[in-house]
Every structure is written in structure tokens, then in C-alpha cells.
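Next up: the structures, one after another.
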Structure 1
Amino acid sequence: MDRERLVVVGNGMAGLRLLEELKAACPGRYAVTVIGAEPEPAYNRVLLSSLLAGEASDEDLAFRDRAWYAANGYRLLTGAPVQSIDAAARKATLKDGRVFAYDRLVLATGSEAIRLPLPGSHLSQVLVFRDRCDAMRLKALGGPGTRAVVIGGGLLGLEAAYGLVQIGCAVTVVHLMDKLMERQLDAKGAATLRRALEAKGVAFALGAESKGVVGVAKVEGLELGSGEILPADMIVMACGVRPNGALGRAAGLAANRGLLVDDAMRTSDERIFALGECAEHRGVVYGLVAPAYEQAKTLARALAGEPAAYAGSLLSTNLKVSGVSVFSAGAIEAEDGDETVTLSDAAQGCYRKLIVRDDRLKGAILVGEASDALWYLDLIASGAPLGPLRDDLAFGRGFAMAA
């Protein structure tokens, strides 16, 4: 009996994790074709700022080589953007004209960088920071003496700023909000992070609107809403991403911010699934790696014919932002009746905030030192009563468990 044809559109981190989960859940069940738009197989996007900074190599970013795909029966196409999907005929057509029929289709197309429609944004020195090619362009333009302005004080912008500082650029981050990473940090946590980044050479213009790019033949600066002009040789737009759901929308799939999926990661077409940053589940689009991996596990089980349901993910951030450890999970601001516990050491650049509700941990923010991050995350996810851990909770796992 012929195997069902499974086409996976997208070979990023979510798409690769699905292949790994399929290998475990139902090896050999499908004839799998993986189609990626980028020229190389999936790599670690989390390390892009390290690549830009010269702290990581292409080899450090690599996950699986082409031989792994072949050895597991996966047909891999790279540098092959998909032009359209015909859901009625069950066919995916590439931009080069090749057509692939499918029995089941998975969209793992990720997200795309937002480019602000500013006057002058067409100039070649106005870039984004989203993939490996973007990192290489920034590295080619940057260097000692180069003035760079990064628009965006979220995770993406701060990572770009750190990478550019490390290769010698003079960097200013422009952010519309009055604090950094406002979705993950409270005011004190954001201020602690800002001081740590300023010590590394990053300058900031917070609460500042980007009005337009100054320059005719090349970038000369960025004009702010106040009228101030920040001199610049290059501008990086790192102010967010949007789900890349264009293929699915054009194929008639239901969509809001992302492609709508049910608990089995199935779209409005029963033969088409979606996961990762292009998917919207119960009103949420996750822009982090961990939820995409959880979705991949669920989808692999569903494709294996097993009962599978994705119930959503606890939003958390646990990483090094420009070389500074940052962790955030659950609530970042207390509500009426909540108890807030904070520890702050300005000299060491460390800040810790915990939110307790009804003897349960509901939120945690760590900046500068985050070795206990996973312990706090487990406490939040489990919802277990803190009991005797409560009194020493702020001092970390080792202290609290020993008390």
C-alpha cells in the first residue's frame, strides 16, 4: 500500500522539530517532502545575535545536516519558496514551477519581520534582523566607526543591538515605549536590563517615535517625532514580526492574526495543519520556540493517528538578552490581593520579582541572574501550594529546599 504523501512547507526550527517527533511517533508512515525557502537546512535562530557578534559560527547554528534528512527518508528542498497552495486539488506549487501533490500538508512558515513604512525606508542601508542572511548583511555593513540605529526595544532589537556593539558599531536603540521588553518585564526589571546594556555600550532613546529616514542616496540618520535627528550610517528595523500566513490565507484557510488551528493543530481544512509562529491557537500566536516544540509533539501524535490535544503554553522567556540573563513567566504585575516579593542588587545588576496569589506562584521576573528560572517555571506551571517554601522563595531553589 502506498504511503500517504505529507508535505511540510517550512524548514525552520518548528518544521525540523516536527520531523524529529514524526521519526519517534510513526517512522516510515508518510512519504515526506520538506520544502524550505531559505538556502540551508534548519538552523538555530536563537544564536543569530551571537553569529552577528562573531561569538558563534555557522557550524554552531547548525542542527541536522542534509544526510540526516535523507537517512530518515525525508526529501529536503532548500531555496525553494512555495508560490501557492491549491487546497481543492491538494497541490503545492513552487515559484520555479514545480508542483507537489499531497495527502496532508503542514504549514510551518514562521513569521516575517515588520518593516515600518517610513519615508526613506527604501534605502539599502535600512535592514531587518530576522534570519541568517540578515545577520550577514548587518555584519558586512557594520564595524568599527559605523553608527547604527536600531528601531525596537524588544527582544529582537536588543539582540541586534548587542551583536552590532560587539563588532564595533556605535548603537542607539529607539523604542516607542518608555521601557524595554514591556511585554516581559516590569519597570524595575526593564531599568535593570537597560543599565546592564548601557554598560555594554548601547545607548537608548525611549518613548521616542521614529518619523523618517534621513538621506537621499544613502542613510544619514533617523528623524524622531520630536524633530531630533540621530546620525546613522545604517538603520535596523527590529520592531516586531507578524505571522507569515499568506500562503494559507490565499488558499482559503480561516485566519485572524495567524492561521486558525484547533487542539490537533488542524486548520479549517481537515487536510492542512499549521504550527509555530504562523499558527493561532485559542486566540494566541506564540512567538517563542518552546510552544512551537510543544505543538510539534502534539501534531506528530495526531499524524500518527493517536489522541492528541494541545492545550496552550505558559508564556515564558528564558534566555540571554544581549549577554544579560533574563527570565519572565506568568504575571508580571500584581493584581488586588496578590503578594509581591522583590530582591534587587543594583551594584550587581540583578533584580528578582515574584508574584504570589493564594499561596501559589503566579509570576516571576529575573534579570541578571536566572539560574533558578526553570524551578520557578515549574512552580508556576504546576500551581502547587508553596507551603514551607514560601518564606525562602525569593532566595532560590537551593536555599528554599534546604530550609
Structure 2
Amino acid sequence: MALLEYLVILPIGTYLIFNSLYLFVSAAAGWFGGKDDASTTRLPVRIRRIAVLVPAYKEDKVILDSVQANLQQTYPSDSYDIYVIADSFRPETLQQLSHFRVNVLVVSFEQSTVQKSLTKALELLPQGVYDIVLVSDADNHMAPDFLHRVNLAFDSGWRAVQGHRVAKNTNTSVAVFDAMNEEVNNHLFRKGQRALGFSASLIGSGMAFEPDTMKRAMGQIRSVGGYDKELEMLLLTEGIRIAYLNDALIYDEKVQNLEVFEHQRARWIAAQIHFVKLYFGTGIRQLLRGNLHAFNGLVKGFLIPRILYLALLSFGTFLGLVLGLQPVFQFFGLLLAMLIFTLLTSTPGYLWKKISIRDLLTLPVLIFRMIRSLLKVKTASKKFMHTPHGETVVKEN
């Protein structure tokens, strides 16, 4: 019986240690570099034509505001075009969009997904016109110099880049923690990964590619959600590395209420599970071929979502303490301390200033909702779960 317990506990303990060490090392590396931004003081080698693709499903509330914001680029106006991929929009919204300097591609699918919208748009883009294709969510606002910074990165020889997505709003407790989660991801999986010599992780928007490269990859994607994970792996298997532009900011609306948070996390977990199942064999084969970048892409898929991991380690530490199991308490306590240190040092100071007592009291509820989201994973894996934007929630005082 002791041997059986050992054989069960050893791989579980090893897996938990792996999670903590991976995050800890990525966090430490992020403080020593990890940015691929070119100096904006130098003149670009050439001004590339950029197509900004905006997949939008029932985003009538936010699309007009986003279009107006994204037309304020310092990049030459005749060198970039915005394409709104309008899925299930109201007629009046389409009419209003016609007054802006944007192209509207009206699409309709039996089961709508971002991947389908982008693939259709890439098919409809005029051939040979654009040098860069960039993806922006319907609620995203690009900083005025965003396209300029992307163009400079392509001057440096990059064929795929990920910008720095930051929170557009922190008006509720949920939004504050969502903003913190975004910045922790930026530090760990973009800055940290680049500092370690790996490619930056894609995040679904604020990312740019060579048109033919993106079109080829998008045609191979089979996910209902989480297409960015597949896109990243497909690029890495081709030997295309991904840059991280820390200074190229794109502002993203964060989740403002618990219900939407729960649905979104269920979709993310479902996408992660699907990705691991789909690309496990690919990742192993790439490792045998010496492609550590693609293998690392698979490894990231095995990481436990951080909120769930925080809950798991806290429970283990508490259990060890209450039951007087010193080895259990020390094991989980050490991993918990490592995780907390990782999260603290990966979150920028400006977000800590936004935390209130009320926000801290919301954290246990977020953890509960995250755990409950596991019950919706099966549904999320089969059905596209849209995250609504444009809510007007007032921050609690």
C-alpha cells in the first residue's frame, strides 16, 4: 500500500513542482529583459501596407467607439485599412459604419467563431496589397503609435509579433483582477519567455503577421475557441518565432461581472484542454526534431490555470496545518509561497494602487466562480461562448 501511495503521490507532486518552477523562472527572467521593441527615433526602412482585421460578433455597443479610436493612428492613413468583420450586426450599426473610413465585411455562419471570421476575411482581402495583417478585437483601442511600432518590428526582420495588451477599464473588482491577470500573463508568457530565448505567447488580439503566413496557418485551425493557441503552435512548427513589443500598447476591455468571468474562463479552460489533446503528438515530434520553441508551446498547455492553482495550494497548505501533517504543510506551503511571490512580482505597481478592501473580498468569490467554471467546460468545448462588451458597470465604493 505504501508503494502504491508513493507511485500516486510522486507524479502529482512532480507536476505541482513543475507548475511552480515554470512560473517562478518565467517571472524572474521577465525582470532581465524580454522586449523586442525597436527604437522609435529611427526612421522606418519602408512604410508597409497594413490590414487591420476586427472580428466582431454582435458588438454593436462598442464597434463605433473602437473604429473612431483606431482611426487616430500616427501611421500614414493611406498605408493602413481597417476591416470590420461584422457578424450578426444590426442594420443601423452597419449604416453608421458606412460613414467611417473602414471596410465592412458582412459575414454569417451557422456556428460563429473568431477563427471563421478571420479566415473569411483573409480570403476576401485583395491579393498582394498588404504586407502585414493585424488582428484587433472589436473592443480594442490601439495606442496612436501602435502600427508604427509594428512596422518597425517588421523592419527588424520579424514575421510575427505580439503587442502589449493592457486594460482599458478597471471599474469593478472583477475588472481589476482581470487586468492584473492580463499583466501577469504579459510578464510571464511574453517578457519572461522572450528573456529565456523562447517565442512570445499569442493572446488573440494586438498581434500581426505576414499575410500569406497567417492565411496558411488559419486554414489549418480546428478549434471552436482559443484559436490563438493553435495559431502559435502552427507558426512555431514552421520555425517562425514571435516577438513581443512591450511598448506597443493596445487597450482591451476587461470583464466586469462574475457571470461573464465564469463563462470566459470555462471557454479558456476548454480551449486549453482541446489544445493539449490536439497537439500533444506534434509537440513531442517537434522536441525530437530539436524544435524547443514548439515543444515549449505544448508545455505551457499543461500549466494549471493560476486561480485554480492558488486555490489548490491554499487548500493543501490549510489541510496540512489542520491535520498536523508537517510534510504536507511544508510542501504545499513552499509552493504557495513561490506562487504568491511570482504573482506579486509580475504585477505592475499601478494596478496594486487600484486594489481596495472590497476588491480583496471579491477574490474568494472569483476563485469559487473559477472552480464552478469547470462544470461548463464540456459545453464550452462544443459551442462558441461569446464574451459581451460595452457594459456600463459603475465601480463599487
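Read the figures in this text as sums done on the coordinates, not as results from a lab. What you see is a predicted model, and the numbers here were worked out from it, not measured in a lab. Cβ atoms are built from the backbone, for glycine too; each structure is taken alone.
Some points to look at:
- For 14.8, 46 (Rg and Dmax of the Cα atoms in Å, for residues 266-321 alone, calculated) the corresponding structure among 1, 2: 2
- Comparison across structures 1, 2 (criterion: distance in nm of label points 7 Å out along Cα→Cβ at positions 74 and 98) gives the highest value for 2.
- When mean count of other Cβ atoms within 10 Å over residues 66-73 is computed for each of 1, 2, the largest belongs to: 2
- Source structure of the calculated read-out (semi-axes √(5λ) of the Cα gyration tensor in Å, 36, 24, 21) within 1, 2: 2.
- Test item: relative contact order in percent (Cα under 8 Å, 6 or more apart) calculated as 22, pick one of 1, 2: 2
- If helix-only ellipticity at 222 nm (-39500 (n - 2.57) for each DSSP H run of 4 or more, over all residues; to 500) is computed and equals -7000, the structure in 1, 2: 1
- Value 2.5, calculated as distance in nm of label points 7 Å out along Cα→Cβ at positions 90 and 146, assigned to which of 1, 2: 2
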